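Down below are the structures I want you to see.
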Structure 1
Amino acid sequence: MGWDALKQWGDDAVRVEPLTGGAGVNEVWSVRVNGHLAVGRLGRRGNADLAWETDLLRHLDRAGMPVPVPIPTADGRHFANGLVVMTHVEGGPPESKADWRRVAAALRQLHRLTHGWPQRPGWRSSTDLLHAETGTRVDLNAMPPEGVARCRAAWGRVAGRPTCVVHGDPNPRNIRMTADRVTLIDWDEAHVDVADLDLALPHNAADLDDRAYDTAAQARAAWEAAVCWDPTGTDEFAVRRLAEVRAV
């Protein structure tokens with residue numbers, strides 16, 4: 001059905017212009033629904049996956065955390081045929097150390113609000129991958145064995161820690177800041193994992209000690225290498241991130 005699904009938000013719902021984002025696996029557009037600017041994301045996620053994400057965002061919104069909120073279809077569904085429509089969020093990216101400290105506070109709020117949250121359907125956490133080979137976009141069989149050993153060594157350092165929902169990709173493109181709020185957008189990589197994956201931030205904004213920061217940075221680099229790895233081994237970002245994971 002593709003973008004024809006947008007009509008399920010009303011006969012006047014229309015696409016406006018394409019937006020960047022979606023990690024290359026989705027089409028993201030600004031849309032107009034009920035006369036208001038919103039954001040539509042069309043991808044290949046299944047219904048269980050999209051239900052998990054939209055339930056999470058609604059939970060966070062009810063708890064008072066600024067997030068893009070799913071806008072229901074005319075008959076009350078929070079997604080349709082792979083399409084999710086969410087509220088548009090104004091703001092700019094973090095720039096200063098003080099900005100990143102506010103981002104760290106928002107991430108910690110997310111972590112506090114989601115202890116015990118169920119795993120996203122079909123996903124694995126970084127520590128699950130100490131024993132599992134695959135999960136969602138991760139296929140460790142496609143990576144060089146020596147690289148897998150390095151990634152697992154990095155994840156082994158965070159094994160046994162409490163889990164919660166992590167945003168999974170808190171880079172400046174996925175953050176919208178104003179004077180009075182910080183909003184994390186693009187929750188396509190969110191899943192249940194150890195909080196460390198979110199906390200290796202610029203300026204060490206989460207105020208980790210040297211050892212904790214190194215542990216978080218290594219676990220995150222290993223995760224990003226694994227989740228972005230291409231079977232041909234030519235994805236430049238994944239190769240660069242794997243190079244940052246120290247040898248065992």
Structure 2
Amino acid sequence: MQHKRRTGRRTEKKAPPLTEFEQPKKRQPFTVFLVEDDQAVRASLVEAIGEHKIAIRDYMTAMEFYRDYREPVPGVLILDLRLPGMSGTELQEKLAEDGFELPIIMISGHADVPMAVRAMKNGAFDFLCKPVKVEDLLSAAARAYAYFYDVDPEVLEEELEDTEDSINRLTGRERQVLDHVVDGLSSREIAQELGVSTKTVEAHRARINDKMRADNVSHLIRMCFAYREDNEAT
């Protein structure tokens with residue numbers, strides 16, 4: 001095998017072109033609705049999102065948002081799973097009953113990940129783990145924007161093919177663990193189902209994340225949900 005000589009000159013990767021969402025002057029109407037009862041967290045997220053010139057409306061409780069949101073508006077609802085009074089899950093159910101198709105991104109603590117996964121099975125668009133990183137929130141909002149305006153079928157097809165290739169690299173046991181994760185089970189529950197230790201399940205999950213090239217558990221779940229939905233549709 002012949003090896004190409006290195007010239008010593010580093011080829012820089014070109015940055016991908018900005019999406020419509022990332023260009024405020026080109027962005028179509030879109031609002032981020034944020035429901036978070038922690039005042040300090042809510043204020044910091046509002047400030048960070050506002051710096052990107054994204055319209056945002058914030059609320060302390062689910063009921064406050066529910067009373068305000070009467071007409072469909074292009075946007076995304078960032079919703080804390082645990083709230084005083086009406087919970088995030090209860091708000092999700094009410095909006096579904098009223099026929100509102102506003103994408104919902106749940107915010108959950110790591111202990112609430114199985115609950116967040118179940119919310120996705122019930123129609124939530126995505127979830128983010130606390131503490132929420134602004135860049136993750138913006139990426140989630142961008143995906144929701146694409147849901148309304150500029151989904152590129154070819155890009156989605158490539159992502160699904162990458163997910164399928166990654167899943168095919170898993171062992172039989174890793175596939176079992178992944179299926180249970182996507183079904184919303186905790187590591188302890190998976191361990192009980194498979195008759196192994198929780199430590200063994202955690203080791204499998206680490207290898208799954210590596211093989212799937214998942215940034216975090218929410219990224220992993222999102223990929224698998226999209227893959228499942230595509231298979232069910234075909």
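Bear in mind that the values in this text are calculations on the coordinates, not laboratory data. Remember, it's a predicted structure, so these values are computed and weren't measured experimentally. Cβ atoms are built from the backbone, for glycine too; each structure is taken alone.
Given a value of 0.40 for FRET efficiency 1/(1 + (r/R0)^6) of positions 47 and 183 (r between Cβ atoms, R0 = 35 Å, to 0.05), point me to the structure among 1, 2 it was derived from. Numbers along the way, then the final one.
Working: 1: 0.85; 2: 0.40.
Only structure 2 yields this read-out.
Can you tell which of 1, 2 yields 14 when relative contact order in percent (Cα under 8 Å, 6 or more apart) is derived from it?
The read-out comes from structure 2.
Can you tell which of 1, 2 yields -16000 when helix-only ellipticity at 222 nm (-39500 (n - 2.57) for each DSSP H run of 4 or more, over all residues; to 500) is derived from it?
On the way: 1: -9500; 2: -16000.
Value -16000 for helix-only ellipticity at 222 nm (-39500 (n - 2.57) for each DSSP H run of 4 or more, over all residues; to 500) corresponds to 2 out of 1, 2.
4, 17, 22, 26, 19, 9, 1, 0 is what came out when P(r) over Cα pairs in 5 Å bins from 0, in percent, for residues 159-214 alone was calculated for one structure; which of 1, 2 is it?
1
FRET efficiency 1/(1 + (r/R0)^6) of positions 39 and 143 (r between Cβ atoms, R0 = 25 Å, to 0.05) was computed and gave 0.35; which structure, 1, 2, did it come from?
2
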